[in-house]
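Listed after this line are the structures, all set down as structure tokens.
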Structure 1
């Protein structure tokens, strides 16, 4: 089985609770993630809840929230073309009141590399936008 992984991070002058409020307010994700045109959360922001995301100009797809931990992060799981995509959104407090946000992606399946690169290609911009929003 093909396995692909990637990790991106950014340091933000904000407390973990501020980052968590941005993560858990799913309806506002398109404000800091240009890769999401529409998103719908089908229940509370907790482990097991499904969500539907639609990238601009593409078909919507479903994901499931895994391992949701307040002020620490969450993972979303998406299965596309027989390939499993896990994106871990981690919140790590740093000394001095800042926080590191980490997006760790693990992709396994027949089109892991292609799908992984497509999923993560805008993560640097997404993290930069999330930083601007958190620090505003």
Structure 2
């Protein structure tokens, strides 16, 4: 799936959309270098400074679906990637929300936080309300 996402971002349907990394249950692809700008969440400050990691899944996944074998493997792989990015770029391994994001704080956030921080610049709501943030942040910290 990560490879499919990487291939899709070069098609006409992508309309200039891009991200730094895509992750599925067994692979990570990189489409944009860390220091370069990816076009994944509209025109806002996150767009300019964030490192964007796309999960090959659906934003409407339930808590039960996030706990299936595929998602657990994907989250473990993503946690290792995010832990590496946090160390490499001196990003706190902490969840931040819209208020902190808008204030320029650094940390880990979802596209839904960007939508709340800068209404009207994007309509993304992923990774969804049932994303296991606490477990994910704990996994990032424990890598």
Structure 3
């Protein structure tokens, strides 16, 4: 059994559990779990970005808080299923929001959820044999 010292994820011998229940946490501490960074924290440490989401347009300006909340909710939900799905960095510029993720599918999901909720134009480009996604959403 392994325990991530940064986020508390537990490797149960089969997979990393991002949000382990109390029983699994107790079992890890009783068994003297080896301390090891989970795949998500390894990607953060290595600055391994696998997706970039760019949101822009006049609509973003008037609905910025709602859109940011939606993107963060999508990231929280993704992390419950996959320990490596994380937001690496959010850059909030004048008329554009750029989100770097450690998982290409998280970037894709963010773009699709923003389009579903707010309409607009969504473009998803896959690069390097589907290991990097560049997602652009715009609504003026």
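No lab work stands behind these numbers, since they all come straight from the coordinates. Because the structure is a prediction, the values reported are computed rather than measured. Cβ atoms are built from the backbone, for glycine too; each structure is taken alone.
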Note: distance in nm of label points 7 Å out along Cα→Cβ at positions 38 and 70 at 2.0, derived from one of structures 1, 2, 3, originates from structure 2
Quick check: 30, 23, 19 is what I get for Cα extents along the principal axes in Å, for residues 78-125 alone, calculated from one of 1, 2, 3. Which structure matches? 3
